[in-house]
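Each in C-alpha cells, the structures are laid out below.
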Structure I
Amino acid sequence: MQEIIEIRVPESLAGRFLPAEAGATSACGIVRKLTLKMNDPLVRQIKRIDLKLRAEGRAFYTAWVISRRYTKREVAKAELFHVWPKRVFEPAGEECGTTYNDAKACPECGAGAPQTSSLFLDGRRIPRKVDFAQTIAGEIIVSDRVIEVFRGLRLTGAEFDAVRLVNRGGMPSEHHFQLQVVGQPIELDPATRAGEDPFDEDGYGRCPCGDVVGLNLLSEVVVKGGAVSDADVMVTRQMVGVRRGLLRPRPMLLLSPRAWRGIEDANLKGLVVEIARCS
C-alpha cells in the first residue's frame, strides 16, 4: 500500500520554506501543489514548518487530502473494505423536511440522532451519473441499479427506503433510494486515527463519550478483531465529523469482499474504496 498526501501551500510561504524544485506552482503563481508519499522526509519537514507557524497564529498549508493505492494482490486478499460516496451534494435532508430526534443524540457531541421520517430531497439536485452519492449531512443515496445488484446477489445488511421528492409534492422517487444499514454496528480499534489535519496528534473533535473519534479520518479504518459480522454491509459504531448546522457526524461504511466484487462486476459508479484492517 502506498499512502499519498497532496498538500497545497501558498507560494509566498512555499518559496520561503521549501526547495524550489518541490511541487508544482499553479498557472496563476499563487499556490504550490505537492504530491508526496507519507514517508517522504519532506512531509516531516512540512509538519515542523506548520507547527512553527501555528505557534505564531498562522498555518503553512491551505488544503490537504490523503489517498491510498493498493496492488491487485492486496485488494484480492482483503477481508474488509471501507467505502464512501465521492459525490457530495446539497441541500441536506433537513432543509427539505427530513426530521431527526436530536433528543436521543449524544449530549456531548450531538452524534447519533435517529432519523424519524423518510428522506426528503430535491430530486433535481441528486447526481445523475453515479450510483452512489451523499448529502452534506452524510445521507447516502443509491440508484435503482444498486438495489437490483444487491438483491440479485442476496447481499445482507442493507435496506433501501424510497427518497421523497419535495419538487414533486413528496412523491417517492422511482430511481433513487436511501441506503439504511441494519444490524449491530462494528467497533473501531484505537489504531484508527482521526483529527483536524494530517499532523494532529490530539484527535481534534474527539467525543469524551467515545461516539466521535475525530473531525476527519486520517488513517485506514481498523476494526477490533472478532468484531466483524457475517453481513455484507456494515457501519462502525464510532463516527467522524462534527454536529454543526446541517452537518452531522457519520459512521464509516464497510463492505464484505463479496459485496465489493458485486459492485465492481456490475460497474456501479460513485464509490471510493480503501482496504479496512482487523486488529
Structure II
Amino acid sequence: MLFLIADAFDASLPGRLAAFGEVTEDMARLKDAHVVLIRSKTKMTKELIDQAPNLKLIIRGGVGLDNVDKKVAAEKNVLVRNTPKASAIAVAELAFALMIAVPNRLVEAHTSMKDGRWEKKTIKRTELFGKTLCLVGLGNIATEVARRAKAFGMKVVGYDPFVKAHEVAELKPTLAEAVTGAHYVSLHTPLTPDTEGMFNAAIFDVMKPGVVLINTGRAKVVATDALMAALDSGKVACYATDVWPSDPPPPDYPVLKHANTLMAPHIGASSKENLLRIGDETIELLTNLKKEGKL
C-alpha cells in the first residue's frame, strides 16, 4: 500500500506510516497512491482524484473538508476522513490570542515602541472581564475557546443548529439572537452552502456597535462587501482573522488594506504540538480502519 504525503506534516509521520506500507512525498506518484494525506494546501479536486485510480482513502490533517471533493470521492468509493480533535487546542489558543491582542492594543503598543514613541497616555485598553463572547459553531475548537473565556470572567453564548446542549456556552436559537449584544464574536463553523456568506449585512446590522469579529474558521463565511461596510462604519471595530479566501489571499483582497484589522497567515493549526497530535490521530485512524477491514 502506497501512502502519499502531499502537504507538510510532522517529520516523524513518514516513519510512523511505514508500518502500514510504502511512503512517498512525490506527487508524481499520485497515480499509484492508495492513501493521500493532505492539510490545507493541497485541494483534492475531481481532477486530482481522477488521476489516482488506486485511491482508497483521503486523510485531511485538520478539521474542515472543504478542500476535498467529497461527492467525487464517494462516487469512486474513496473514504474521506479528518483529524477533528487534533487542532482544537492550537486553533483555540490563536483565536483567544487574537481576542486578547485587540482590546489590549498590543500591536499598536509594540509598533510604537519599535518606532521610538512613548504612547503611554494615548494607548487606552479595555478588558475582557465581564464582556460577552458569542461563539458561532460549537465543536471542539469553540469549546476550548469557551473554557478559556469563562476563566477570564466572560459571559459565553453560542449558536450551532446541530448542538442541543453545551457544557459552557448558553445556546441561542438563531444566529441573530446569538450575536445581538455580544462584544466579541468568534467564528468556528465549517464552510458549507448554508454557512457561506452567513455573516451578511443583515447580521452585521443586529450586532452591537464596536463589536470585535474573530475568524479562525473559514473566510468565506463572512461576506466581504458587508464586512468592509461594517468596518468602515465602525459597526465592527476590528476584524481579527487567520483565514483567507485562498492561501495566500489575492493582493487586492480589501481586508488586507483596512486599518481596523489584525491578521495572521493561516497559522492556527501550525503548532509543533498540533502536528504531533495530527500524526497520533492519523495512526489511530489507520489502525481502526485496518481492524475494520476498510483498508
Structure III
Amino acid sequence: MADVAAVRPAEGAIRSWVALYRSVIRNSMMNSLQYRANTLVDTVLMAAEPVVYLMVWQIVAREQGGEVDGFTPGRFAAYYVTWALVRTFTQTGNPKNWERAIQEGRMSGLLMRPIHPVHQDLGLWLGFGAVRAAMWIPVGAVLFVAFRPDYDTNLLQMAVFAVAIAMAMIIRTLLNALVGFAAFWVIKIGAITSVLSTVELLTSGRLVPLELMPAWAQDISWALPFRWAFSFPIEVLIGPVSTIEMLTGLAMQAGWLAGICVLLRLVWSRGVRRYSAVGG
C-alpha cells in the first residue's frame, strides 16, 4: 500500500508538468500564429545567412574541380539548407533578457510563480520554434529547388535528427539561461555573451562545416556544447553517418544537458539568495 501511495503523487506530478508544458507551448504557438506575417518574414530573413555561405562555398568547390575536401556543391547545399532549418527551430532568447529581468526587478514576479522561470522560457521557445519550423517548409522547398542539395539519408537518421534537434534546442535555451543568470553578480553581461557568441560561431559549424576545419579546431569543438547543439543534427540528417556516430552524438548531447542542468541549479540557488538579499 505504501508503494502505491508513493507512486500516485509521482504520477500526479508528471501529469501536472505535462499539462504545464502543453499549456505554455500552445499559448506560444497561438501567439506566433497571431503574428504569423512577422514570424514568416523573420524566417525568410534568417535563411539569408546560410544562403550567402552556401553560394560562396559552391563557387569555391567549382573552382577547385568540383569539391572541397569531399564537399561537392550538392553536399554544401544539403549542409546549409539543413543549417537553415536547425537555426530556425533552435532559436532561443538572448541571455540579456534575463539580465533585464533581474535588473528591472521583474524577476521578483517570476519568483512568485509555482514554476522555475526556465521552464516557462523553454516551453515558450519550443512552441515558437515549432511554428517557425512549419513556416520554414516553403522556404526550404525554394532552397531545395534552387540549390539541389545532395542528401544521404535514411529513416533512422530522420528519427535521430528529430531527437537531436529537440535536444539541441533545449541545450541552447538552458545554456542561454545559465549565461543570463550571471547578471545576479555582474551589472552587464554583454562582454560574456560576446565572447561566447564568438566561440560558438567558430566551433558550432555555423560559419563553416566542422569537417573543413583543422584537426585541432575539430578537437576543441568536441569538448564544447556548441557542436552538439548545432552541427550534430545537421550531420545526422545529411549523412552519411554511422549508428555509432549517432549514438555518440546523442550521448554527448545528454551529457551536456545533464551538466548544464547541474550548473543551472547551482547558479540559480546562489543567485536567488543574492537577489533576495540585494532586493530586500
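Quick note: the coordinates plus some simple rules give every number you see, no bench work behind them. Since the structure is predicted, the reported quantities are computational estimates derived from the model, not experimental observations.
One table, with the values for the structure above:
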| item | result |
| --- | --- |
| Relative contact order in percent (Cα under 8 Å, 6 or more apart) derived as 24 - corresponding label from I, II, III | III |
| At a computed 8.6 (mean projected area of the Cα convex hull in nm², for residues 145-232 alone), which of I, II, III | I |
| Label whose coordinates, when helix-only ellipticity at 222 nm (-39500 (n - 2.57) for each DSSP H run of 4 or more, over all residues; to 500) is calculated, return -9500 (choices I, II, III) | II |
| Highest-scoring label, criterion being Rg/Rh (Cα atoms, Kirkwood Rh), for residues 57-120 alone, among I, II, III | III |
| Mean projected area of the Cα convex hull in nm², for residues 41-168 alone - highest-scoring structure of I, II, III | I |
